[in-house]
Every structure is written in structure tokens, then in C-alpha cells.
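Some structures to go through are shown next.
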Structure 1
Amino acid sequence: MFADRVESDLIGPLDIPGHVLYGVHTRRAEQNFDVSGLRLKDFPELVQSMAMVKKASCLANRELGLLSPEKAEAISNACDEIIELRGIEENFPVDMMQGGAGTSTNMNVNEVVTNLALIKLGAAVGDYTRLHPNDDVNLSQSTNDVYPTAIRLTVLRACEGLVSAQVGLREAFRAKALQHANALKVGRTQLQDAVPMTVGQEFGAFAELIDEDIIQLQSASRLLLEINLGGSAIGTSINVPREFP
């Protein structure tokens, strides 16, 4: 529990409760975009992906000499804490229906990463003179490359889980096909009894369908490996070092 504090943006000051790790931009978004009732915290996989992008960007900035080792270590460790979802989900309250292209989501993550890192540096929460959500955590990034990258990463990870489940289902069908290889049944066409077949053949056909779906999903998901980090606001890499990421 931290002391209540006041943070300011271009619009003016806002009171920030002492128990939260986010800052003025997130608080402002809470007020402006109370629309759907669906919050960022309701999508922990996306929160994790955003933190993964922040960590990768931090490590790239450190390698380029744009972040000091001390700042980079604190940011990286803060991202790890978010990736592991160590009971801090309530710090991601922004509504998923929001203006912009995910700016409030990006700033919510930037602020939480910053304040977690400040704690690790022994500084006060909200002391953005020591570590800044935009100048440090969002360095070399834009909402327009961070948010799409995080979404792709989230979907890619979901696809991996789906493929794993599909493989299990396919193998179960194959096992049933062997188990019932000699069990006769009546095949049906046009809602009528037709010609004989085995239960094993039926399960084998199910397995083949699932196998084809696996191949197509794996092929389609390869496109998710293409990310636009480093493209900045409109893909021209403005204000981003040539070597990044």
C-alpha cells in the first residue's frame, strides 16, 4: 500500500489511489472510456503479451545503449512480474472499447511497468523523474506497433494451445479407429441407411479431418510471426533507431 498521490497530464492533475500501480493516463482512460465493462484485466494473455513486447524492447534499447543497465534490469524484472501474473491483474482497468488504436492499453502497461520498476529501484511510485513511462518504458515504440504485435503474439500463443488440443483429439480418434477396426455399422447418406462400413473407418475419417485442420492452422499462424515493431506510428520508423529492434 502506497500513499495517495497526484499526477498530471496535459489536461490537468488527477488523484491516484495509493493501492494502484497505474498512473494518470490510465486513470484518465477509466473516466473517458467506461463503455463495455470489459477490462484489460479480463484478458490476462494480452497483458502478458504486452509485457513480453515491453521486455523485448527494453533489451533491444539496452543493447543499443539507449537505456542504462540499471534501468533496463528494473524494467525487465517488472515485465517478468507481469508476465507471471503475480496478483497484479487489478492494475489493468482500462476498458477494451477505447478511443485511439489501443493508446490507453499501451499507457496502462507502460505505467504499471514503470511503477513496478521504480519499486525495484528503491524509488517512490510515481517518481517519473527517475524512470518515465514514455521516455524509458515506451522508448523506440509506438502504440501502433506495440499493440498489433502484442495481439499477434496473443493469438499465436492461443493457436499453439489449440493445435496441442487438436493433436490430442486426432490421436484419440486414431486410437478409436484401431479399437473398432472390425466393428461393422451401416453407413448413411441423404439421411438414409446406405452401405456397410466399420466404426473404425468413421473414426479414421474424423482423425483425417482434424489432421487437415492442424496443417491449415499451422500454416495460417505463420503469418502471425510477422510483426511491425520498429515501424513506429505509421510504419516509417520515425523516431526509431535504424538498428531497432
Structure 2
Amino acid sequence: MPGSAPISTVVLVHGLRTSSSMWRHQVLALSALGYTVITPDLPGHGSRMHERFTLAGGVETIDRAVAAAPGPVFLCGFSLGGYLAAHWAAAEPRDVTGILAASCGTQPSRVILDAWRVGAAAIHLLPDRGLGLNNAVVRAVIRDPEYADDVIAGGVALEVMQDVLRELRGIRMAHSLSRIEQPIWLVNGTLDHIRLQERSFLAATRHGTLVRIPGASHMVSVARPVEFTRVLVDAINSSRPADGL
């Protein structure tokens, strides 16, 4: 378990097909508060788009980010990053003060994943492999063009879908949540279509809090960046170890 030193580092793990660029607002806000912020790219995404995604590679990415931190760490993941954060934290005792897992409120079952794989394969047959459709959906869901740009600025991972959807079969979210000793915040937008099991996931936690952000879609951290960042900062402050412990 983490020691008594104050949190100095926040690790932010991005979602599927986007990259670390999606965290621009949070990086600016947290840096202004004095935190060191680490935003790794997952395999197959952003600066690592040439790599194949694996569950083990995602776990290793979080391992390296946390190991590189200069002090106590708070871990935050969005969507794919949220599933990975919980999976990583559950594997063995981890030296983080707390975890925020956003927009990952449904177990990625084989039926769901297979349906998504069929849809993703069809979209990939488009002449641009789905880039135009992806960007149009991003801009429709995120009305502020500045934040929509953040989602796609680091590149859109067009080739990663099949690998990710296959590897997500290794995720057992409720089981992972039940093993995590640190406080964990489950954060979802009220308009998110991937929060079907948020209550059962909350019930599985040892020290969990469920937060819903009104009017936010699945892309909660960029659809409602101010509100999301406020929740994140509150979670960081709430997970600070008490002095003298």
C-alpha cells in the first residue's frame, strides 16, 4: 500500500483508437496544481501505432509509467485505459494511492466483443478504413472543436480494433474490482452507452465510489472536461494518505 508522502504524480491512460493527446485539458489543469503528469501511449496507438496491441503490453505500459513516477501515484484510465487500469491494479499489490476508471461500465463479454469485431471489420473496408467516419462521430459527440481535436491529434489507430477486441476477452472487470485494495472511482457520463453494469461493478469494489456526470457521453473527459477534471482532482485529494500513517 502507498506510504504517507503526498501524491505527486498522476498517470493518465487513454482509450481505444485515440492517444495521449486526449488528455490535454487534464494535463494543463493538473500541472497547474503542481502534479507531475504521465500520459503513456498504449501499444498500437499514438506514437506506438506501429506496434501490435496485447493485454500484456497494456499492463507493461502502466507498469513502466508508474515506475517512472518520482513519487506516489494516482492512476486514471478512460474506456480501454480504465479496463486496463483495473486489470493492472488487481494482478498484485500496487503502489498507487487510488484509481479512477472512467467509461468502462460494461463487462466486455464474448458476445459484445464479437459483435464489435464484425462491425469494426465492415468499417475497415471503407476506402479510408473508417477514418472519416471516426472523425465525424468524434466531432458530433464532442461539440467543442478544440476538444474534438484533442481526441484525434495524436493519430487515429485504424488498425488496432481486432487486436484490442480479441485481447479484451481476458478482462474480468468485476473480479478485478473486487481485488483492488485502494479506493476506486467509477466515473460515467449519464449518456454513456457503456455503463450497463456500473452498479454491479460498484458493488464488487471494496472502497468504491460511483460518479455520474450529467449530460456527458462515453467520451466523458473531453465531452465535459471541466466537470471530469473536477471529479479527478477530488478523487486525488480524497485518496491522499493521512499524515503520520
Structure 3
Amino acid sequence: MPVPSPFHDRTSKLCTSYLWKEWSGYHAVRSYDTVIDREYFAFRHAAGLIDVTPLFKYDVTGKDAGRFLARVMVRNIAKLRVGRVTYCCWTDDAGKVIDDGTITRWAEEHFRVTSNEPSLRWLETIARGYDVAIRDTTAEIAVLALQGPEARTVLQKATDIDLAKLRFFRAATGRLDKCEVGITRTGYTGDLGYEIWTPNENALALYDAVLDAGRQHMIEPCGLDTLDVVRIEAGFM
């Protein structure tokens, strides 16, 4: 049985289509209206807001965190600088791709791995012999993606992070309204976009703050059907 995401109290009231699907054990909106025209327009001409909390999230910490992830990933993650994000896949010893996702280095000994499929057991198996701790934070961290040409203007109205200095595949921490957040300049739409990470208890306040900041910029809550369209257009298959 799917469970609600931390944003469900807001998204369920906005979803007039009643079109939902299951995503990694969560209820996820397919589209807020019976057609996706407004959502598509928002992604391409304004700003679209989408709940991407169901992404699997694993926080990897410890003295050997960088060395361990360099062993796991097809890139040398040990060389990833603090405040940087990279996208790559991970494979078994025969080179078969297990999954792909983003890896963010929040601190010298703190990385976050995201994936579409559960990878915790595999990561824990490979971690034997390394001084690392791996914690599944999927159910602890709420994530919103704000995507579209107006995304920076909208988000800057609500946060103290200087987004003009946040380049592609960079990460920063700060405040958004009253919430402690991490913001990464990442996304799957092929347009300007950000992902906002915060503990679950901040989820509703975060959602309200971003939506309020975007009201004059034609912000729209968007569902997975529209995300599929724009990511395919961008070549993110």
C-alpha cells in the first residue's frame, strides 16, 4: 500500500484530476488536471513545482566515504569537491549497470546518493572493510524540484542562498523562509532548475513558501506525466 509523501496534504488538495500512481512506495500525482497543458507550459515558460521525495536517498558518511564511493561508482567520487554534484551509474564487478543517480558532497565526509531503485543492501555489502556509515534517508528527507526559466527568480525571493553564484551541478545550504534547506542546481527537464532538500518536518512550510514566491510568475504544481514528456524532450531517457 503506497504511503503519502510529506507534501501530500498540499498536493492532494491541488490534484483535481484524482490521477495518481505509485512511485517507490509513495502516492505520486500523475497530473493535477486531466490534461497536462498548463504543467508543460510551466516547465518550458515559467516554473513547475514537483514532489520528487520518492527518490531513494542514501547518506554515506565517515573517513572512508569518498574512497568507498570511488570503489562503487564509475567515476572517482573521492575527487568530487564539497558543494559539487555529479551524475553517474554504478555497476557490478562484471560491468553490468545496477542503477544511476546523483551524488552530492555536502561535507568532507558526507555524501548523498540518489537512485531510482533500492540499492541499500548492495551498498552495505560493498562497504565491508571501509570506515563508513550508510543510512537510508528516503523516509526522512522531503525533496521538491522547481524547474523552468523562472525557477531562479521564484526561488531567490524565498531563500538567502545566492542562486546567481550556484552553477550547474553545485550544492549549497541555507534557509528558505523559516526552513533549513539544501539546494542543488539539478533536475531532469533540460531547463534551468533546482532541487530543494529538507527534513520532513519542514515540508509543508517549504511547499507553501515556494508556491507563494511563484504566484506572480505563473508557477504550477506538476505531475509525473509532464515530467516524462519534458525529460524525453531533453534526452533523459
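All of the numbers you see were taken from the coordinates with simple rules; none came from a lab. Quantities reported herein were computed from a predicted structural model and do not represent experimental measurements. Cβ atoms are built from the backbone, for glycine too; each structure is taken alone.
See the values below:
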item: Computed 24.5, 79 for Rg and Dmax of the Cα atoms in Å - originating structure among 1, 2, 3; result: 1
item: Distance in nm of label points 7 Å out along Cα→Cβ at positions 193 and 217 derived as 3.7 - corresponding label from 1, 2, 3; result: 1
item: helix-only ellipticity at 222 nm (-39500 (n - 2.57) for each DSSP H run of 4 or more, over all residues; to 500) from the coordinates reads -17000; which among 1, 2, 3; result: 1
item: If Kirkwood radius over Cα pairs in Å, for residues 49-168 alone is computed and equals 15.0, the structure in 1, 2, 3; result: 1
item: Mean count of other Cβ atoms within 10 Å over residues 113-120 derived as 14.2 - corresponding label from 1, 2, 3; result: 2
item: At a computed 2.0 (distance in nm of label points 7 Å out along Cα→Cβ at positions 41 and 73), which of 1, 2, 3; result: 2
